[in-house]
Every structure is written in structure tokens, then in C-alpha cells.
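K.L.:
See the structures that follow.
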Structure I
Amino acid sequence: MSGNDAVRFDGVVKRHGALAALKGVNFSIQPGEFFALLGPSGSGKSTTLRLMAGLDQPSEGRILFDGADVTAREAQDRDVAMVFQSYALYPHMTVGQNIAFPLEMAKVPKAQIVPQVAEAARKVSIGHLLDRKPGQLSGGQQQRCALARAIVRKANLFLLDEPLSNLDAKLRLETRAELKKLQRDLAVTTVYVTHDQEEALTLADRMAVFMDGEIVQIGTPAEVFARPNSLQVAGFIGSPPMNLMRAAVRGGAVTLAGQPMPVKLPARADGEVILGVRPSAVRLGREGVPVTVELVENLGDSAIAELAFADGTARARLSDAAVVTEGQHLSMSFAAKDIHLFDPATGARVEPE
């Protein structure tokens, strides 16, 4: 795509009767960008993708491709290729026929179809499977067939709706790496819907986090992870998610369970603040908030310790399971740079001094 933004959503609202699935969404995607739509089920991300594809019409607002208004344009006139969670392969056709189908629909001459199908299959390493039916393929191979069918169209925009969710964990990791390489090689603008934050964090150049029909934060994965702008995002991004604990503010000083924290909030009335710390940033030792180790989950190369303290619970990610034992009494502390503060009433991020 040339020109300005590859895709722009301008105040897009989508209603189903009285229910608003999207409540005025604005974002833009750059040409060649891998852009993820991340959020829990029912947050509006798949609705956004369907509107982009032309499968649904917005109730309000505009959708622009390359600066041109495509809001009322039919799906077949939008130059997009879509890969669904279910792959949507035709079971009675071979892999080769499945890949060729969009070209046949576009009335491409037979002589041109064969080399184009071979090339698309080569790009996703299924050139040796062209004579098989989808029922004879593994989940990963079906996934690649669906991708090849999208590639062969040479569309300006790839729309991927949870394309890896049917694969087992090992295959998902492998296919994820291939997908990233493929998108780089094709340099095609790609929009990727997922509820799996690890997928979004590893694949996307930028991502939009959806909650309840609205985008709550847009940024690079590193930005969203390092500086979540609200309690909602902080509690959603990260595995395990951020520890969110009630802390007190007195004269700008922040205390957790009576222990002073290394941050100050000068321009704030006395009261409460939510203190967030990622499990990987929790330090266990002799100083800080007294905790009891309630449970240790051994993950092989690391461990998650469940900690109980006077005012609540927290989790620590440890590099070695042998460091702590269940029932042990320790103290937890945090570096100032690892502390995130949020307003308990609004959920908004609060910047310390």
C-alpha cells in the first residue's frame, strides 16, 4: 500500500440492536506493519476485523484504506485476504485446488495459476503436499494451506483471526516464528486478532489493546508492557499478570503493609493508591514487606512463588525453584523503577515524582 495510512478507523461504532460492540474506535496502521488487536473474548477485536474485511458495516464512522473511504465497499472489492481460526478449507479439494481457488474466482488464466500456486506453497513449505486433501493434513499443515491461499491473492492487506489457536503449544511456537518471517518477506500490511498476549507481544510491531468495545492503549509491545496506562491493561498484559496491591499515601509517601516504598507522590491527597509490580521484579530477602511463601510452582527453568502478606497476596517469578520453600518467612521489596502506580477510583496510571 502506498500513500498515507494503510488502514484508518475514524470514530467507528458498531451496534447490534441496543448493544454497542464497538464504541467509537480510532486507530491507524502503517503500510507493511504487523498490527495486533489484543483483548479478552467479547472486547470487540474480531468485530473490528470483520468491519475491515467488509463482512460487516459500521453503524457510525469511516474506514479508510490508503486514504480512500471504503466504508461502503463490498468485501470482494477491498483487496484483503483473510485467514480464519477454522482455516475454512474446502474438504473435497486438494491443497493445490484450495490454494488456486481465489485465482480461479478472479478468472486468472490456467497457465498462470499453476506457477503461482507452486510459489505460494513453497513460501510456507507445503510444496510436497499439493495433491493431498485437507483431511490428510495436520493442524499446522492446514494452517499453512490457509496462509498460502491468502498469499496467492497478492492482497494489499492480510487479516488473520486467531489463526494459531487450534494448534498445540509446540506447533504454535514454530508457526508463530514462521508467520513473522513470512510477513517480513512479503512486506504486506497484516492485522492479527488474538486473545493471547504472548502472541501479540512477540509478533506485533504495534498493538491495540481492546476492552469492552474500546481501545484502551496503543503502542509497541515494549511500550505497553513497560508502561501500562491503566489498571485494566496492567492486569491483562504479562504472564503471570502484574501484582496489583493496595498501598497507602500519607504526605506523598507510599507505604505497603506499613513498609515505606521507594517512590513519592507529592501532588496527591492522603488516601489509597494501587501499587503494581511485575512478578519478575519482586525481590525476596531480609528487607521490605514480611511475606510467607504459600506455594511454589516449578516451571522447569523458573518458578512462581505465591506470597501472602498482611494486606494481600503477590506472586514472584524466580529463576530457580530451589531458592525458596513453602512455609518460609521472607521479605519482599521492589526497585523504584519497577513500581507502577494507579488511581484506585479511575484506574488511570499515576506518575510518581
Structure II
Amino acid sequence: MRMRVGVIGLRMGLFLAGWCRRVGMEVVAACDRDAARREAAWEELPGAVLTDQWEDLLDLRLDGVVLANDFDAHASLAIAFLKRGVHVLSECAACVDADEGRLLVAAAERSTATYSFAENYVCHPHVRLVRQAVEAGELGRVSLIEADYLHGMSPEDVAALIGDPDSWRGRISAAAYCTHTVSPVLAVTGAWPVEVAAFQVHEADLDRAVVMAVRLSTGALAVTRHGFLQGEPDSHWSWLSVRGTRALAESVRAPGERAWSVRVRVEGWTRSDGVTHEEERVPPLLTLDGWPVERQAEGTVRVLQGFRATVERGEPPLVPVRPAVAASLVGVAGAESLKNGSRPVRVPDFSPG
């Protein structure tokens, strides 16, 4: 019997629902307050219950639920489903403050079900290649890690997006949408965030782009950039670089397919022949039912496959609740730092034990 899931939020959620079906789940219910989105879902999700009230899904026989509703409105829904023993896959932001994070962690750790963070950027091809190099010890001790999540858009388009009071984009802090950079940083290093100092890129564009310096529990420094800056990377708006004590690994700044590759440079002084070695590593294609998955969808497919493996086979979540909360709270601390002249702000400790 196929895993039965519901999807809440049909903007991003309809895209996720389509991939849920392709990786072997049955989408039996979906929810959105917008009637036009529900109407559009009829053809995509034949036979599914469609409703404008997410609470209606609590009474259905679901194995899991995918939360793709507003960025800053996931925790309360996740807690409600975890209390019903329904496995949760939640995207973008796990919580909006430390209190909400503590409630979410408590609910996840009491539940018979699991919480997974739908952080597809952890599973993108270039991030996986960099992570493999770090975990193999090729780079030595990680000293500096940088991550970008950038969109190149016109000033008019940016203003329309973040200036809409009816959109979650218009009500969140410029520092909040940081998990697409911070989660890969934590996954690659195995570290926890300790302290954050956030900086506006330019005083004339207060809400458009943020740079954050994040001190990690390993002692390393992470520098993350997110928001609206020109020159977005072709690898789905994402770029990653890790400098270790022996070598460098970073995704290639190039157009097209090469943007998913990783450049590894090993310094000559670390090698017996004394010669610096540099190579470009190309990630293997992910296939599904014998067909290659487009690069920008690989992360999403791996996240959904991981969610299914967690529910059906008891495998651990790819990104469990504590790292999800920690990554989200970097944005909360960053917002506080911005309000206080970019002074460093401590991140609440959600590491185990």
C-alpha cells in the first residue's frame, strides 16, 4: 500500500505534490485558502480531497503531510500533525522564534511520528559533492565556509515582491529567509550556529540583501549571503565554497551545466610531489524510473525520497527537527543583529544533550 500524504499550500505545494506522486506516494488531500489554486489542483491531483481549511486534514487517514504554506506559519501545523502521529515534512522555516522552536522540538521528540525539514538545498548536486570532499577529510579542518542564495531581479520586481503586505514576503525580516544557505553550511560542517552578526548590503536597499557572519560550534566562520543581488548562480540560485586547512572545494561559477560542478584545489605543500593539484568534479545524474531528473529538481526529489524512507523504513530524517530549528533561528538572531547596529547575537543552543 502506497504512502498516503496531504499537502498544505498549493503554490509551491502543487509542485511538491507532483514529485510526491512520481517518487511513489499517493497524494490524497490538499489545502489552500485560494479557490483558484484549489481549482488548478483538480486536474493535477485526481481523487484528492481539496479544502480551504488545513484542520480538515487532521481527520483523514494520512501517513504524512507536506507543509508548503506561508513561510512563517509552519510550526503550529507541524505540532498539530505530530500530536496525531502524522509524519511531517516542512519547508523553508521551522519556527519564527526560540519559544516556537522549543515547542516544535518537544512535539517532535514526544511523537510516534517524525519531523523532517524539506531543505532541498542540502541535497543539491554541488552541495553533495562538497560535503563528500569534507567528510572524506580532503580539505583538512574547515576554516571558512561561504554560501549564497541570490536572485537577480529588477528593482521594480523586488519592490513588488517584498512590498506586498498581503504576502509573507512582505512581513518577514530581510534576515529571515536564510535556511537555503545556513542548512547546507550546517550539513557540510556537522556544526551548530553559535553567534550571528548581520549586515545590510547597502544602506539604500535596507530590505533587499543581507550578509551574515555566523560563528560555528567547530570554531569555523560561515559567511552567508541571501536576497536580491545581481549575478545569481545558475545552480538554482545557490553557490557554496569551503576552505580547509589543506584544500578548497567550491561550486563552479559558470553558466549552465557546469554550475553544478565543484572545483577542488589541493595545495602543493600538502602533497608528496609538491605540485598543486586542481580538478573539476561533475556530479552524477540522478535518475527516477530510468529517466534523468533535471538538475534543479534533484534536491527536491532526494528530500521526498528521504521522507518516504523515513516513514516507510524508519530511516532517520535527512534534516531532523533540531538542525531545522537551529538554521531557522540564525535568521531570527540575524534580524535582531540588524536592529542593533549589526552587533553579534547569540543563537539559542538546540544541539542534542
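Every read-out reported here was derived from the displayed coordinates using simple, explicitly stated rules and does not represent laboratory data. All figures in this text were calculated on a predicted structure; none of them were measured in a lab. Cβ atoms are built from the backbone, for glycine too; each structure is taken alone.
K.L.:
I have 0.99 for Cα Rg over 2.2 N^0.38 Å, calculated from one of the structures I, II. Which structure is it?
P.N.:
Source structure: II.
K.L.:
While we're on this one: Thinking of I, II, which structure, once Rg/Rh (Cα atoms, Kirkwood Rh), for residues 168-223 alone is computed, gives back 1.01?
P.N.:
Considering all the candidates, the number was obtained from II.
K.L.:
Tell me which of I, II gives 17.4 when you compute mean count of other Cβ atoms within 10 Å over residues 24-31.
P.N.:
Going label by label, the one that fits is I.
K.L.:
For mean count of other Cβ atoms within 10 Å over residues 136-143, which of I, II scores largest?
P.N.:
By mean count of other Cβ atoms within 10 Å over residues 136-143, the leading structure of I, II is I.
K.L.:
Another one. Of the structures I, II, report the one carrying the highest value of distance in nm of label points 7 Å out along Cα→Cβ at positions 200 and 240.
P.N.:
Looking at the calculated values, the largest one is II.
K.L.:
Any idea which of I, II comes out highest on mean count of other Cβ atoms within 10 Å over residues 40-47?
P.N.:
Structure I gives the largest value of mean count of other Cβ atoms within 10 Å over residues 40-47 among I, II.
K.L.:
Assuming 3.2 is distance in nm of label points 7 Å out along Cα→Cβ at positions 56 and 296 as calculated from a single structure, say which of I, II it is.
P.N.:
Going through each structure in turn, the value belongs to II.
K.L.:
Next question, about the same structure. As an exercise: helix-only ellipticity at 222 nm (-39500 (n - 2.57) for each DSSP H run of 4 or more, over all residues; to 500), calculated from one structure in I, II, equals -7000. Which structure is it?
P.N.:
I
K.L.:
Can you spot which of I, II the value 15 was calculated from, given it is relative contact order in percent (Cα under 8 Å, 6 or more apart)?
P.N.:
Structure I accounts for this read-out.
K.L.:
Now for a separate question. Between structures I, II, where is volume of the Cα convex hull per residue in Å³, for residues 160-287 alone highest?
P.N.:
Comparing I, II, the top value of volume of the Cα convex hull per residue in Å³, for residues 160-287 alone belongs to II.
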